[in-house]
Structure P
Amino acid sequence: MGLIKLLPWIIIIVVALVYFSRQKQRREKEQMEEELCEMRRRLEERERNRDVASSGEMAQCPHCGTFFPKNEGVVKNGKLYCSKKCARLD
């Protein structure tokens, strides 16, 4: 008779454990998918940067020395700067 009284509680506990286990798996899967998307984004950005750098269209900022794509530069007094801030400070 005692086992029959415990059976509903055992079922409830098993169902809860299965539910929480699946929730945890779902969260871990979503986190892994987010990390994979971030890694892909970084790889694409790195390849884009590599393409720009290898195309020979880079320039060096006369103020800070940073290399940047020429088409993104700011011209001031005939010099090409990496940003408006560097152009203003030089």
Structure Q
Amino acid sequence: MAQAGVTDVGSAIILINRESGCNPNAVNKSSGACGVGQSLPCSKMGAVNANGTSAVSPVNQLIWMQNYVIQRYGSWKAAVSWHDSHNWY
């Protein structure tokens, strides 16, 4: 997490556990979202393997997620709060 610059590790772990169970190869069967942060579409993070998984390293997935969370919600805590209310982020 430190290598990716994650600013709130506790909240990040909560959100990542909910979204992917910390599996960088996780793919949502219904939506196609992928990776630790469940990027939708998966190609938002970059390269995608033939099986739909992200070809992006776990650290780069976390960098993408950090940027997404801060740009969209302002903080990890706000992203977790949104997820609490909507079951997605």
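Quick note: the coordinates plus some simple rules give every number you see, no bench work behind them. Everything numeric in this text was worked out from a predicted model, so none of it was measured. Cβ atoms are built from the backbone, for glycine too; each structure is taken alone.
Given that helix-only ellipticity at 222 nm (-39500 (n - 2.57) for each DSSP H run of 4 or more, over all residues; to 500), derived from a single structure, equals -14000, which label among P, Q identifies that structure? Of the options listed, only Q reproduces it.
If distance in nm of label points 7 Å out along Cα→Cβ at positions 6 and 78 is calculated from each of P, Q, which structure is the one that comes out at 9.3? Of the structures listed, the value fits P. Source structure of the calculated read-out (semi-axes √(5λ) of the Cα gyration tensor in Å, 20, 15, 11) within P, Q: Q. Each of the structures P, Q was assessed by mean count of other Cβ atoms within 10 Å over residues 22-29; the largest value belongs to Q. Computing relative contact order in percent (Cα under 8 Å, 6 or more apart) gives 15 for which of P, Q? Clearly, the read-out refers to P.
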